[in-house]
Structure I
Amino acid sequence: MSCPHFAMKTNGNKHLDVERGKFDIERERLISSNRPVQINNQALLSGLSYCLSSCSMILVNKYVLSSYDFNAGISLMIYQNFISVFIVSMLSTLGVISTEALTWKLIKAWLPVNVIFVGMLITSMFSLRYINVAMVTVLKNVTNVITAVGEMYLFSKHHDNRVWIALFLMIISAISGGFTDLSFHAVGYTWQIINCFLTASYSLTLRRVMDTAKLVTKSGNLNEFSMVLLNNTLSLPLGLLLIYVFNEVDYLTTTPLLRQPTFWLVMTLSGLLGLAISFTSMWFLHQTSATTYSLVGSLNKIPLSVAGILLFNVPTSLENSASMLIGLVAGVFFARAKVHERSQS
């Protein structure tokens, strides 16, 4: 799974963890609540675990794709998703967690949104190979703009002025960041724009698909672990098909990277981190309030961007840094605006 970037979005129409697509009914209930924050060791530990896993996931993916120069993003996604399927299935078999049976009716109901999910992960991999982590983080804000417009036209949902101001700042940041990006790569930016549209589409269609899918499950519900298992299991055959479409087979048979134990270790770590995002985000939501969760998700982009610049020696300028800062601040402002909007409704 990826990175996607995997950024958590927590608006009223159920934005998701974009680098992994993890989402469930419990999350909806917790995000829409506004209970008081109780600061305790569990809340602090869960918050740190969530931040560490989500930041590490993107950085490790960037390391695999750029530093190792691994030119098979789809194969990386398949390997990560296979790890998630294996671990979740094992935990379900041992009775540690509960998951819904993958019936044919459930698969048919979920398949359309899974196609978007796979496209979202693959385009995230492709863009991360060419664009630095900080700019990917800023450009992902465009997803919020597309989603907000989609909500307005598809669901007649109206946003207050604070939300639109934040979205406007995100647009300005993305445009100015692109113009001042010293490592600008047209292919990478193209993939990232496609990723923004796919991520927004996933968010906008997920709610309706979830309602349909619940009707064909035995329990009448679809929890987080069931969604992880469902999304990642269905992604495997589609991913294998895309490996041939994008001709990654020839590359995999010739690259010396697959003969390096350290490379397999790093790839396995990326898969474990992808699954860890799901577990830690659920843990964090249970330990704190929706407001804290939303703000931490936005603030988490700041150290991620700084780490991405420092670890990968990204060339930058004062103008580009200012653009990225505006985008990061706009993300925090957007999270606060959505919290305020939910409280008013």
Structure II
Amino acid sequence: MASSPAQQMDAIVHEPSVISLGQIWMDIMMDVADVPPSGGFAVAADAEPALGGSFRVLQAVQRMGSPSMHAGIIGTGIWGTAIRTAMATHGIDHIGQDRIDSDTGFRIVLNDGDRKTFIARYGAEAQGADDIFDDIEPKPSDIVHISGNSLMDHSASGLDAFLRRPESNPLHREYGIVINPTRSLDLVSDHLIEDTVLARPLWSCNRQEAEKLTQRLGVDIDYSSAMTVGGSFDKSMGILCTELGAALHAPLVLRAGSRGAWVREPGGILTHVEGFPTEPIHTRSAGSCHTGTLCAMLAQGWSLIDSVRIANAAASLAIAHSQGGVPQCPGRDDALALARITPDGDPA
């Protein structure tokens, strides 16, 4: 059926946006000398509250110049108010559901310098049902971002319903899907993992997430050629990206911090996109900045390789300008300058 004049005009004026189906909560990181045993006691040297989950992905999208929308649930209370205030400050629209009967949750993060220990108190953000995303209708060229946390709780049923829509069929889908999974894939049902893989999204993972995904998919990675005298970290990352990408039948971005990222595109083409080393002064990951920048660049029509290169640059700058250990995503111009790409897409 032909579209109406109003629909045609809407398509003409629509600016491709990034819509996150993820969750936003409050992180409270405490620096401790040692994580106390059960019944023990510890004094935190510092405590830094910061919005976690999809917030920093959407913040990066906004700083890259693309409209950003949060489709997850926000609760009512001190944390929900803080989230709404921060979203309004950063120009992030909330198009999801609100709950008036519970507040958004929070996470206590104990950082002893070697590893982080997490204690989660789930709230409204994790209380979605089958219909949580029923009113979310991505338009052509939009990018839908899916966070691994949405795969693990009550919202998972709504995410599964979204992926099973006829419009999400990869054979004729008019919008893109980018997912960054979780290292806790053991908590995700086989059914949802299968539906997610069948949706053929673009996967963006760090090494730990990618290796967990290979385990859930039953992919046996042969690293023997990387264990020889001439073997290396780079070679093992290339092997992991190649074999996991082949199993997923979808584009894969394998992030590796200062070493950049390995990208496997449809057809089996493997590319190592170099990173931009910087002094590691952060205590939280710059993965959200990388993912948000990647989504924004794809929505703006950049190629996958150029999008990854710009995301590598943005993540490096975010680490260099960390505040309270939280990487701060730069603006679009700064990321393009470091990536040595002009706004027109030409080498600088």
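What the table below lists for this structure:
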read-out: Of the structures I, II, the one that 17.1 was derived from, the read-out being mean count of other Cβ atoms within 10 Å over residues 62-69; value: I
read-out: Among I, II, structure where helix-only ellipticity at 222 nm (-39500 (n - 2.57) for each DSSP H run of 4 or more, over all residues; to 500) as derived comes to -25000; value: I
read-out: If Kirkwood radius over Cα pairs in Å is computed and equals 20.2, the structure in I, II; value: I
read-out: For FRET efficiency 1/(1 + (r/R0)^6) of positions 134 and 158 (r between Cβ atoms, R0 = 25 Å, to 0.05) computed as 1.00, the structure of I, II it came from; value: II
read-out: Which of I, II leads on FRET efficiency 1/(1 + (r/R0)^6) of positions 110 and 142 (r between Cβ atoms, R0 = 30 Å, to 0.05), largest value; value: I
read-out: Ranking I, II by relative contact order in percent (Cα under 8 Å, 6 or more apart), the structure that comes out highest; value: I
read-out: Entry that produces 24.9 once mean count of other Cβ atoms within 10 Å over residues 126-133 is calculated, selected from I, II; value: I
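Where a number appears in this text, it was derived from the coordinates with a stated rule and is not lab data. Computed from a predicted model, the values in this text were never measured in an experiment. Cβ atoms are built from the backbone, for glycine too; each structure is taken alone.
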